[in-house]
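Trainee: So, here come the structures, one by one.
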Structure P
Amino acid sequence: MGGGPAGLSAAIAIRRRGLDVIVADHAVPPIDKACGEGIMPDGLAAALELGIRIDESAGHPFRGIRFSEDGLSVDAQFPGGSGLGIRRTVLHRLLIEHATALGVDFAWGTRVTAIHQETASVEGQTIRTRWIVGADGGQSRVRQWANLEDSTRHSVRFGFRRHYRMAPWSEYMEIHWSPRGQLYITPVGPDEICVVWISRDPHSRLEAALPQFPNVAARLAKAAWGGSERGGASVTRRLSAVYRGNVALIGDASGSVDAVTGEGLCLLFQQATALAGSLAADGLAGYQKEHRQMGRRPAFMADFLLLLDGRDRFRARVLRALAARPELFGGILAAHVGRSTPAALASNSLAVGWQMLRG
């Protein structure tokens, strides 16, 4: 249930294991969503494990991450590869094409009204099923029906996205910090960028936030919009369990990390692989364990990065320390995409603290 990237990735992974799959969604493609539209290198690798090769021609590569605030900037390249900016609708189309080629069946424009032990009610019809996968997002009805709402942590920030028709000015995904939130800029094509404003204020909008970033605002002033502004919530939610009986959750339905990590797509690709393996083994206990393990690094990195949100003096000191020792930012970025050990991250963090004391 749910035909976004999480549901399609699960369908692809499960179908590759030889099971018959039906994807049901009340929406009709293309399905869009407000997001930063960037896939980190580890996300591209996780997609490839599903047999999904996302070619650079589908979007625009970015070589690393850049943090900026008040004229201070620090950047680092990813170790061993680039990330990819890609329009959400383009990614959705690619996933549908891949799932279709594998023989996945679709029930677009149909609403699931109830689930039972071995059946699902879809538009008044009863479909017999061995497994039910809830891939229906942060407000998951499947999660409610399966009584899996219990969570150990929950917080919300609010994001608003707009596309601008202009050539990217940077080879990096940029995060511009301010006392009120962050502006994320991702190249998604040779003549298009994605701009997202995220804050804790549900009433704050992108247009009102841009004056906090005069250099960016000046660049965007003459650019045409590539569609309307779209909003959504960036939720941190850690569920106590992601399955019950024959019902499993995946993607945002199964919990989520803040968008500051950019790891949402990577996580759902990894979850799809783990889920398919568990279903092929005729049980979900293994999926629960793997789901918890694969979420630890993104959750830690989200907590680490959000220490900078709303702590202006602390953030300024951290950025000055990283600008003085940019190799430390490279080490943190390597940990972020899973290319270094927790011990290396701890060492880098201590070095940043030492540099802050010296500065």
Structure Q
Amino acid sequence: MKLTFHPFDLELKHTFTISRESHDIQKTLIVELTDGVQSGFGEATANPYYGVTVEKMMNDLAAIRPLIEESKDLLPEELWAKAQPQLRNNHFALCALDIAMNDLWGRKKQAPLYKLWGLSTENLPLTNYTIGIDSVEKMVQKMQEFPWPLYKIKLGTKEDVKIIRELRTHTDALFRVDANCAWSVEETIANSRAFRELQVEFIEQPLRADDFDGMKRVYEQSALPLVADESCMVENDVKKCYKHFHGINIKLTKCGGLTPARRMIREGKSLGMKIMVGCMTESTVGISAIAHLLPLLDYVDMDGAMLLKKDVADGVKIVDQKVIFPERNGIGSTLLKQE
């Protein structure tokens, strides 16, 4: 089996701003695994908040190239178990590898992943479309450019309630709000009460990732459901979030790929929590991987490729608010020819 790297700079349609950063370009790494007949693709983005660069992912994967290239006959979860101790400090690289191996396995089995997992694609949740922090005028403009029934609104300013109140005058769409760790306990509780009257479905990650004492207080007093993101990165975090959040947002890059994400989904469901999977502004490779988990989810944020000025891959698409799976095996994605 041969390991190949495809680094890209993905240009965004608009500057994307959350409470802690802004960017116009999303650096990403697409990993290709080839068995001599077929190729599987996986993806993980760079992320300064977590100290992950494309170069670091390539270096860490290259360091275990012999382990990877000698593993063509393993199941995806078997390769994940072998690679995880070597990549325990770089779950983003582990994610790209795990998705590529799942994709290759599906192609060799001649079926899409969701079918191999015994899942049906009926009644899938709709992705939200994300509106980053900006002036209210520009946020409204973004909604008008992309009419959609479900928006995730990034917050973390001194005018958050005012922003949602103003946006509500321009659309009847359902809102989700994501503070990316920017609020205090009191602010979250007060905001939840205001947002309940403004058709907000839930609040994502209001407090610092490690503030579980604060989240316990918010959980007891919030007028809206609460979903963990930065507080729920890996498998051990699921139980920590129980009775602190009503749901968890699993990111493949943070937990290390599809293999641990499926285990997190099972555990979260066993605790009665709502399950969401989110994206990191990936190309269609990463989004296609998420799509195969849809039958297991209550909520999904898989709009990453929709935010790009130009995609580098083809695969699962969202057309007329419906998820369209291509007639391909594995995750169903392939790289486009680059000009």
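The numbers here are math on the coordinates, done by the rules we state, and not lab data. These numbers come from a predicted model, not from an experiment. Cβ atoms are built from the backbone, for glycine too; each structure is taken alone.
Trainee: Out of P, Q, which structure matches 13.1, 40 when Rg and Dmax of the Cα atoms in Å, for residues 211-306 alone is calculated?
Mentor: This figure was derived from Q.
Trainee: Let me ask something else about it. From which structure (P, Q) was helix-only ellipticity at 222 nm (-39500 (n - 2.57) for each DSSP H run of 4 or more, over all residues; to 500) calculated, if the value obtained is -11500?
Mentor: Checking each candidate, the match is P.
Trainee: Which of P, Q yields 23 for relative contact order in percent (Cα under 8 Å, 6 or more apart), as computed?
Mentor: P
Trainee: Can you tell which of P, Q yields 19.4, 58 when Rg and Dmax of the Cα atoms in Å is derived from it?
Mentor: Q
Trainee: Right, next: Just checking, which of P, Q has the largest value of FRET efficiency 1/(1 + (r/R0)^6) of positions 11 and 171 (r between Cβ atoms, R0 = 25 Å, to 0.05)?
Mentor: Q
Trainee: Then there is this: When you work out FRET efficiency 1/(1 + (r/R0)^6) of positions 291 and 323 (r between Cβ atoms, R0 = 25 Å, to 0.05) for each of the structures P, Q, which one comes out largest?
Mentor: Once FRET efficiency 1/(1 + (r/R0)^6) of positions 291 and 323 (r between Cβ atoms, R0 = 25 Å, to 0.05) is worked out for each structure, Q has the highest.
Trainee: Here's a follow-up. When P(r) over Cα pairs in 5 Å bins from 0, in percent, for residues 179-234 alone is computed for each of P, Q, which one produces 4, 16, 31, 27, 16, 6, 1?
Mentor: Corresponding structure: P.
Trainee: Hey, distance in nm of label points 7 Å out along Cα→Cβ at positions 219 and 299 derived from one of P, Q reads 3.5; which structure?
Mentor: Structure of origin is P.
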